[in-house]
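Participant: In structure tokens below, several structures.
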Structure I
Amino acid sequence: MTSGRPLTRTTFPVQRDGTLYLAEGGQETEVMYRHGHELPEFAMFALLDDAAARRDIEAMYRSYLDVAAEHGFVALMGGLDYRASPDWAAKLGYSSEGLEDVQLRCIELAGAG
């Protein structure tokens with residue numbers, strides 16, 4: 001809960017005077033066109049099984065966070081799990097257990113910085 005209200009998909013974090021935010025965007029475009037990785041079903045989470053792709057994603061996020069820190073911005077980032085749902089995972093051949101594992105690895109990657 002923030003400021004006594006439950007967070008919803010439409011609730012932005014409470015803004016503070018003088019705080020600037022840097023919002024990440026275009027991660028799929030960068031991964032595909034700058035680094036040359038394929039996105040099966042446009043699912044970033046599938047790249048966690050590719051060591052080179054994972055290194056590129058980690059470097060991309062590290063660079064983003066470095067810029068935010070250098071300028072004193074609060075970083076707002078999306079994760080790799082936006083398509084890590086049963087329907088999309090099934091299209092990619094993931095079992096329920098495999099989906100659970102990849103969701104946890106997405107969370108782990110987000111907290112690795």
Structure II
Amino acid sequence: MANIMVIDEHPSLEKLVSETFSTQGHLVYGVSDADKVMEVFSSSRWDLILMDLYINGVERWDLLEQLKLHDPPVPILIVSAFEPPLDKYLREDMDGYIQKDWEMNGLKRHIHEKLSAR
């Protein structure tokens with residue numbers, strides 16, 4: 001069983017991930033408020049974090065950096081509706097970038113890969 005944190009201002013991503021992975025025994029917890037992320041992150045051991053970069057209309061690379069400083073081994077997949085600028089895609093502190101799609105095929109594949117590697 002894995003603990004998966006979903007950071008997204010819209011609950012739809014958390015709902016989709018939860019519906020898909022809770023049936024496999026994984027716990028999925030959603031956080032929609034950027035101010036609460038570190039509090040929730042510190043409250044448990046996480047196996048994977050899915051994070052939308054845009055929270056309340058603001059790019060949150062700073063939040064990614066805080067998470068990696070706190071617990072570097074936890075894989076963080078950026079999930080966004082936007083294509084990443086090339087320079088930011090090459091950042092060392094993210095473990096993957098997935099563009100949101102309605103079928104979630106890429107997201108499911110990346111989640112399985114990251115959880116299998118742990």
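Participant: Where does the value 5, 17, 18, 20, 16, 12, 7, 5, 1 come from, among I, II, when P(r) over Cα pairs in 5 Å bins from 0, in percent, for residues 48-95 alone is the thing being computed?
Facilitator: I
Participant: When relative contact order in percent (Cα under 8 Å, 6 or more apart) is compared over structures I, II, which one is greatest?
Facilitator: Largest one: structure I.
Participant: For the read-out helix-only ellipticity at 222 nm (-39500 (n - 2.57) for each DSSP H run of 4 or more, over all residues; to 500), a value of -12500 was computed from one structure; give its label from I, II.
Facilitator: I
Participant: One of I, II was used to compute Rg/Rh (Cα atoms, Kirkwood Rh), and the answer was 1.01. Which one was it?
Facilitator: Derived from the structure labelled I.
Participant: If FRET efficiency 1/(1 + (r/R0)^6) of positions 32 and 72 (r between Cβ atoms, R0 = 30 Å, to 0.05) is computed to be 0.75, which of I, II is the source?
Facilitator: That value comes from structure II.
Where a number appears in this text, it was derived from the coordinates with a stated rule and is not lab data. None of these values were measured; they are calculated from a predicted model. Cβ atoms are built from the backbone, for glycine too; each structure is taken alone.
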